[in-house]
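Heads up, there are several structures right after this.
Nothing in this text is a laboratory measurement; each read-out follows from the coordinates by a stated rule. Everything quoted here is computed from the prediction, not taken from an experiment. Cβ atoms are built from the backbone, for glycine too; each structure is taken alone.
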Structure I
Amino acid sequence: MSAAAPDAGRAPGRSRSDEPQTLAAPAGLVSDILAITGRAIRGILREPELFIFALIIPVFFFVVQIGALGDVAEQQLGIGNYATFQLPISILFAAASTSGGNALVLDIAGGYWDKLSLTPAHRSSLVIGNLFGEMFAVLGYSLALLAFGFAIGVRFESNPVVGSVGLLALTLLFGIGFASVSIAVALATGSVRATQSTFIIFFPLLFLTPSALPRELMTGWFETAVSLNPMTYVVEAARSFLGVYDAGVVFKGFLAAALFSALTFALTALAFRRRVRMG
């Protein structure tokens with residue numbers, strides 16, 4: 001009876017050696033993702049010039065907008081601190097400058113993708129790991145721009161801890177959605193040029209938002225287009241974290257960012273399946 005006790009409850013025909021195998025696949029996938037994530041982060045750290053370049057354009061637009069419209073916005077539009085009004089735009093701009101697809105398309109072109117198929121490693125880990133690597137980059141961009149804003153006088157009007165954590169969380173959710181666009185194009189085309197051009201998607205979305213002035217001051221077709229743009233609600237939620245906190249505005253922003261990311265994740269999944277079928 002004592003010899004049979006350890007086997008109690010085991011399904012007939014199932015040996016003890018079968019049990020660890022049920023955990024092998026998910027455990028292996030997690031370890032593969034961690035390895036690829038570390039590889040992606042090391043790649044980012046080895047090329048700091050790319051990190052700096054991704055910050056130059058957002059900072060440039062930020063400085064130009066403040067210089068051109070700062071006094072007018074504060075005197076004529078009643079915006080108390082135009083730098084605080086504009087900083088979220090720069091942060092989201094930098095978050096959309098992700099390059100996870102660029103790293104992945106180089107892996108495809110260089111044969112690394114094919115080499116993974118000859119090993120027990122999961123090829124999906126290459127996609128997920130690059131996405132996590134881009135989250136690291138987006139977090140770095142956001143912290144650098146927040147520090148820059150703080151240095152020139154931008155302050156949180158409400159709780160700075162809640163505001164900064166909420167703003168970073170929203171930016172990460174939005175940034176990972178844009179990174180998925182880049183990765184989906186890399187998987188679907190395997191083209192370096194096509195993948196590098198995905199940032200162009202951001203520009204029409206950016207300019208169809210209340211980037212220069214509040215939405216309530218807009219009129220006509222432009223106000224309608226801005227209201228239909230989901231990125232508008234992300235921008236307004238980001239501003240709510242820096243300015244007067246509004247739970248309703250923040251909820252709409254997170255919902256818009258989540259729906260956008262869900263859509264881009266679905267596109268990435270479809271592109272991944274197509275790439276796997278292609279071999």
Structure II
Amino acid sequence: MQRDIQPALGSDSVSAPPQPPKREKLLAPLWHTILIVVLMLLNSIGTAWVTSHSGAAANQTSETTRIFQYGVTIVLELFLLFLVWIGLRLNRTSMRELIGGRWNTPEDFLLDVAIAVGFWIVALLVLAGLGYLVGLVKPGQVEEAKKLASLLAPRTVGGLLVFVLLSTVAGFVEEIIFRGYLQRQIGALAGNIYVGLIASAIIFGAGHGYEGTRRMFLIGIYGAMFGFLALSRRSLRPGMMAHAWHDSFEGVLLFIVTRKGLTAMH
């Protein structure tokens with residue numbers, strides 16, 4: 001009587017072929033990402049044009065007009081956040097997943113605060129050194145910085161409060177858009193998260209057209225530093241805090257300088 005012979009399992013068995021690494025899913029449709037990038041670049045071109053044509057009249061701009069401009073920028077930031085949220089919903093990605101991190105205890109929160117402070121100090125030192133190397137201390141560049149600061153600086157306590165609100169919104173929204181959405185989305189498209197980091201940093205710098213070419217370069221470097229922070233922490237939370245108080249600090253500094261009647265510096 002013939003027996004059924006079963007194949008032996010063990011070292012002599014044929015192993016399954018190795019599976020390729022799983023590709024990270026897209027956070028949103030490709031067309032949505034293109035739309036977001038195009039809108040930000042168009043806004044950069046528009047603000048650069050407005051700044052170049054209003055520099056001479058900066059000192060004549062009323063505080064009411066400045067506050068209105070801050071408000072318009074807040075609305076624009078929130079509109080872009082809304083568009084990102086729509087794209088995430090289309091691919092069933094949650095905003096919580098995008099932000100990452102979790103504060104389960106007060107210590108978790110304080111750790112992120114400490115990391116944000118340390119990151120901000122290091123970033124300031126790096127940007128100061130790079131600013132010197134690219135010539136931002138030259139007289140021509142200093143004059144451009146004075147004009148920009150005069151245009152943006154709040155002159156009243158009410159204006160300063162709205163500026164701080166704008167800075168807080170920008171810190172939250174821009175970290176979601178650039179380090180959360182674009183960095184991961186482009187990284188998924190390229191199959192390499194560092195490509196996403198570099199590309200999102202370039203777009204971040206290019207999105208600040210009103211700052212001028214050299215400062216756009218520094219802002220791109222700053223964006224790359226935020227990108228590394230987000231990757232290392234797997235969270236946008238420390239970057240949000242550092243971003244928000246960096247912009248707020250600039251506003252407070254400009255407010256103090258202009259109130260004392262000194263020459264505004266960026």
Origin of the derived value 29 (relative contact order in percent (Cα under 8 Å, 6 or more apart); candidates I, II): II
Per distance in nm of label points 7 Å out along Cα→Cβ at positions 183 and 207, the highest-valued of structures I, II: I
Of the structures I, II, the one that 86, 47, 37 was derived from, the read-out being Cα extents along the principal axes in Å: I
Identity of the structure behind 2.0 (criterion: distance in nm of label points 7 Å out along Cα→Cβ at positions 47 and 255, calculated), options I, II: II
